[in-house]
Each structure stands twice: as C-alpha cells, then as structure tokens.
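Structures follow.
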Structure I
C-alpha cells in the first residue's frame with residue numbers, strides 16, 4: 001500500500017503535523033507499504049503533491065485541512081485511479097460531513113482498514129472543479145470578504161461569518177440574471193445562487209437537503225433577497241435542513257446550467273473565492289473521483 005498524507009499546517013490548531021504522524025504510526029505501523037506525511041508550502045502546493053503521488057502510483061492521497069486544501073488535492077486526482085482520503089481540519093468540512101467521514105484523525109485514517117472506495121460526481125465551472133458547491137451571488141461575495149478579512153485568521157470556525165454576513169447582507173444588491181438548467185429557465189435577482197453537489201454547505205448548513213454526490217446531477221438552488229425577518233427565518237431553516245419550506249426557495253436538478261446577464265466578478269468553488277466576469281456554465285462530471293468513505 002502506498003499512501004501520502006498532504007497536510008495544510010495552517011488549517012486547524014498548532015501541532016497538527018505531529019499528531020497526524022503519530023496517528024499514521026498508530027494505525028499503519030504494522031502494515032507493509034509506504035506511508036508518508038507531506039506539508040504544503042503555499043497555494044498550489046497540495047495539488048502538486050497530489051498529482052505527483054498519482055503519477056507515482058500511490059493508491060491513496062489524504063487531504064488534511066479545510067475545504068480549500070481538499071478541493072486542491074481532489075482536483076489533481078479527478079479522472080485518476082488514486083483514491084482521495086479526507087482528514088477534515090477546517091472551518092466548514094462540507095465534503096467530510098456529506099460523506100460521513102469521522103472528524104477525528106484516528107477514525108479518518110482507520111478508514112484505510114474499515115472503509116470502502118466509492119466514486120462521486122465532480123462539478124466544473126470557470127475552468128475549476130468543485131466537490132461540494134459553487135456559488136455565484138451573496139454566498140460568493142461572503143466567501144470573498146471572509147477570505148480577505150483578518151478576523152477569520154484569528155477566530156476558527158464559522159463564527160466570523162455571522163457579523164460579516166450581516167454587514168455584507170445590508171450592503172448587498174442582487175442583480176438580475178437568467179439561469180437555464182437543462183433548458184429550464186428562471187429569471188431572478190437572487191440573494192443565493194448555488195450549484196450543489198452535496199446537500200450541505202460548510203458548517204452543517206443544508207442548502208440542498210437530500211442531494212446526492214453520486215446521482216450524476218447537480219442541484220441548482222436559488223433564494224431571492226427578502227427582508228431581514230424572512231432572511232433570518234431562511235437561516236434557521238438552513239441550519240435545520242428545512243430550507244425547502246422557505247418561501248421563494250427554488251431548486252432544479254440538472255447536468256448543466258448556464259448563468260447569463262451576470263455582471264458581478266466574484267464566485268466560489270468549495271468556499272474558495274475567485275474572480276470571473278460574464279456568463280458562465282456549470283456542469284457535472286459523473287463518477288469522476290474515487291474517495292475513501294465509511
């Protein structure tokens with residue numbers, strides 16, 4: 001067995017490198033094979049390490065970090081025979097939650113002995129892959145502002161989103177766009193415009209309850225801008241998995257969607273913001289990534 005663990009030393013708490021190495025020794029110490037722990041050195045490093053491992057025939061590559069590290073690692077493994085393992089250590093952990101992967105490193109590494117390999121779908125937009133969701137309205141702007149802010153570097157978890165979210169919500173003005181999902185069209189000025197491959201956003205918020213990672217479809221979800229009280233109700237439903245009962249919630253399943261008329265320059269994949277202007281296409285690559293899950 002050949003396994004590489006790619007760790008983002010910035011994600012999670014101090015000492016993660018040492019703890020992961022100890023867990024690897026505890027779980028795999030008596031196994032034959034190559035088990036190595038590599039630390040990322042900056043943006044792009046996780047992808048390079050993952051691609052190198054896949055090229056050398058490693059059977060498993062574990063991404064140890066937040067959704068950004070997981071996205072970068074998984075993107076390098078799409079279409080290969082190398083299996084993605086996940087050790088969740090970020091603020092959102094959306095993919096790990098959706099797959100039922102244990103939050104503790106011991107449980108996650110032990111899946112090498114007790115888990116199974118499954119194939120999941122991969123979303124693609126603007127030349128990037130996503131494995132949980134991509135966003136193109138307020139949720140994308142919030143990811144951008146969060147990524148830019150100093151508060152997120154000091155406080156782990158989703159806590160910084162609350163104050164930041166309220167401030168940006170008061171500033172946000174939706175723009176009119178045309179969304180076409182497999183030919184089904186919707187004209188809207190959305191607060192939220194998300195393409196979901198999993199049922200959850202990070203932090204346990206259910207944007208597309210019941211969505212499946214292996215059905216060959218994406219769930220396109222739209223929420224209009226509403227007043228503060230209705231928006232607060234939407235947030236409560238979001239956290240409890242009852243968003244489908246919220247007035248104005250629109251959802252369609254499909255293999256491909258096009259967003260036209262968009263003037264905003266912000267978007268995100270798996271919570272990682274990037275700049276992209278103009279019309280865009282979102283599509284699904286069915287069963288294109290192997291993952292290790294319970």
Structure II
C-alpha cells in the first residue's frame with residue numbers, strides 16, 4: 001500500500017513572537033514493512049536557519065529557527081510512504097517472558113544490549129508496584145512474551161475509555177492508570193509502564209493511522225508500543241485499537257516515551273497566549289511522488 005501523509009501544525013499567538021526555535025520529528029522512518037519514498041517539510045514564515053540531524057534513537061530531526069517577528073507559525077509535513085503487512089507471528093513461538101527478562105538483564109549481545117535501555121524508568125514512564133500489579137495477570141509463569149503482551153494490550157483496550165478531554169500531554173501516567181481513560185499517548189505509556197515494571201523492554205512509537213480506516217486515533221498523531229522479543233526483534237502493539245499495527249500504520253520514530261519523540265516541540269520569545277491547531281490526513285494514493 002502507498003500512503004500520502006499530510007501533517008499540519010499551526011501556532012497562533014496573541015502577541016508578536018520575535019524569535020522561535022522549533023524541532024520537528026515528522027519524517028517517517030524506513031524500517032521493515034515501511035519505505036519512505038519522499039518527504040517535504042515547509043515552514044511559514046521561512047526559517048532563517050535550518051539543520052537536519054539524527055537523534056540518539058535514529059529519528060530524523062529538523063531543527064529550525066525563525067528570527068523575524070510573527071504571530072503565526074505554520075509547519076506542514078508531507079510524505080509518501082510505502083507500507084506492507086507482515087506474516088502474522090504465532091505468539092506461542094516467542095520465548096517465555098521470564099526467559100526474555102533474564103536475557104535482557106544479561107545484555108551479552110548487541111540486540112539485548114540495545115533493548116536493555118528500555119527496561120528503566122524514563123521522564124514520562126514510572127516503574128511502580130501499581131503498574132506491575134495491573135500487568136501481572138497477563139504474564140503468568142511461563143507464558144510466551146507475545147501472548148502476554150497481546151493480552152495486556154486487549155485488557156487496556158477493554159478497561160480504558162478513549163477520551164480526548166481526560167488528559168493532556170503532561171498528565172502523569174499514574175493518573176491515566178487510575179482514571180482508566182485518556183488518549184493513545186496515555187494508553188501507550190500505561191502499557192509501557194506495565195511491561196517495564198515486570199522487567200520487559202518496551203519503547204514508545206510515534207506515528208499515524210490511515211484516515212477513515214475505522215480505527216481510534218485516526219486524523220491525529222498516533223502512538224503505540226513496541227516490545228522486544230529475541231529472535232523476532234521489536235514487535236508493535238496498538239492498545240488503543242487492540243491490534244498489531246499493519247500497513248495502515250506509519251511509523252515516524254521511537255524513544256523511551258513521548259518526551260523523546262514529540263512530532264513538534266519548540267520555544268518562542270514573546271507571543272503571550274498561544275493556540276495550537278493540528279491536522280493529520282493519511283490517505284491511500286497511486287502516486288510515488290509528492291509532485292503528482
């Protein structure tokens with residue numbers, strides 16, 4: 001499948017901004033099952049400086065500064081991405097979760113060493129007894145790790161209510177667990193906290209869903225979870241929709257939690273009160289170029 005993704009973020013300020021610095025992580029990654037064909041980022045007003053770099057996790061970052069007075073900043077990302085579905089993995093083929101925890105704790109090869117960094121607390125994810133308590137019923141002794149992760153994904157989907165008014169980007173993950181409601185970011189953080197509290201490596205994935213696909217979270221930035229599983233690598237799970245991501249998902253990037261991969265983040269001098277409007281449109285296309 002070929003998807004065209006357009007992501008527009010507009011900042012409107014009550015007063016004039018004299019200078020701003022913004023980082024955008026809006027370029028989809030080329031990974032197994034996904035190939036970035038073309039990407040374009042436009043900013044209005046035009047930046048006075050721009051730097052492209054790769055962050056610690058391998059995500060593409062565009063760092064720009066606008067040094068002219070403005071009261072509106074519009075950031076538009078357009079991408080053409082080719083995606084494909086994977087052959088389903090039988091959960092019973094994955095190792096027992098305790099065995100995986102032990103292997104990651106030893107981190108005696110390159111893969112487990114890389115995964116080891118994702119078992120610890122991070123700025124938005126706490127490892128607390130309440131998360132271990134919620135996650136433990138999904139991981140009885142000897143259960144294959146993917147089977148347990150799928151059950152935890154199912155339980156979060158069933159127990160939590162999707163409510164865009166319930167939380168903000170700064171809501172602590174513990175509050176989301178107790179309230180049993182939130183958005184995709186909260187569902188992902190809760191699931192990651194449960195997995196890490198049991199000793200399993202899990203990371204946060206930022207991306208998109210195909211618009212109009214009947215999925216929760218389409219039409220905005222989306223987020224899900226990736227759990228490490230030896231022999232199979234990183235396996236994605238979407239607790240908001242209770243499924244393993246497919247060709248209808250586009251991966252932008254990943255990190256320990258949302259704080260590592262916000263789609264857009266910046267600071268401004270002046271401006272007073274600000275309003276932020278975000279629009280995301282992801283649709284199938286026959287074109288492999290933005291120019292068509």
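For this structure, a couple of remarks:
- Mean count of other Cβ atoms within 10 Å over residues 104-111 derived as 19.1 - corresponding label from I, II: I
- Highest-scoring label, criterion being relative contact order in percent (Cα under 8 Å, 6 or more apart), among I, II: II
- Structure (I, II) behind the derived value 9, 34, 37, 17, 3, 0 of P(r) over Cα pairs in 10 Å bins from 0, in percent, for residues 80-255 alone: I
- Comparing distance in nm of label points 7 Å out along Cα→Cβ at positions 200 and 272 across structures I, II, the highest value is found for II.
- Among I, II, structure where distance in nm of label points 7 Å out along Cα→Cβ at positions 32 and 192 as derived comes to 5.1: I
- Source structure (of I, II) for helix-only ellipticity at 222 nm (-39500 (n - 2.57) for each DSSP H run of 4 or more, over all residues; to 500), computed value -9500: I
- Computing distance in nm of label points 7 Å out along Cα→Cβ at positions 232 and 264 across structures I, II gives 2.3 for structure I.
- Label whose coordinates, when Rg and Dmax of the Cα atoms in Å, for residues 56-175 alone is calculated, return 16.3, 51 (choices I, II): I
- Each of structures I, II was scored by distance in nm of label points 7 Å out along Cα→Cβ at positions 24 and 208; the highest score is held by I.
- FRET efficiency 1/(1 + (r/R0)^6) of positions 128 and 216 (r between Cβ atoms, R0 = 25 Å, to 0.05) from the coordinates reads 0.80; which among I, II: I
Computed from the coordinates by the stated procedures, all read-outs in this text should not be read as laboratory data. Source: prediction; values computed, not measured. Cβ atoms are built from the backbone, for glycine too; each structure is taken alone.
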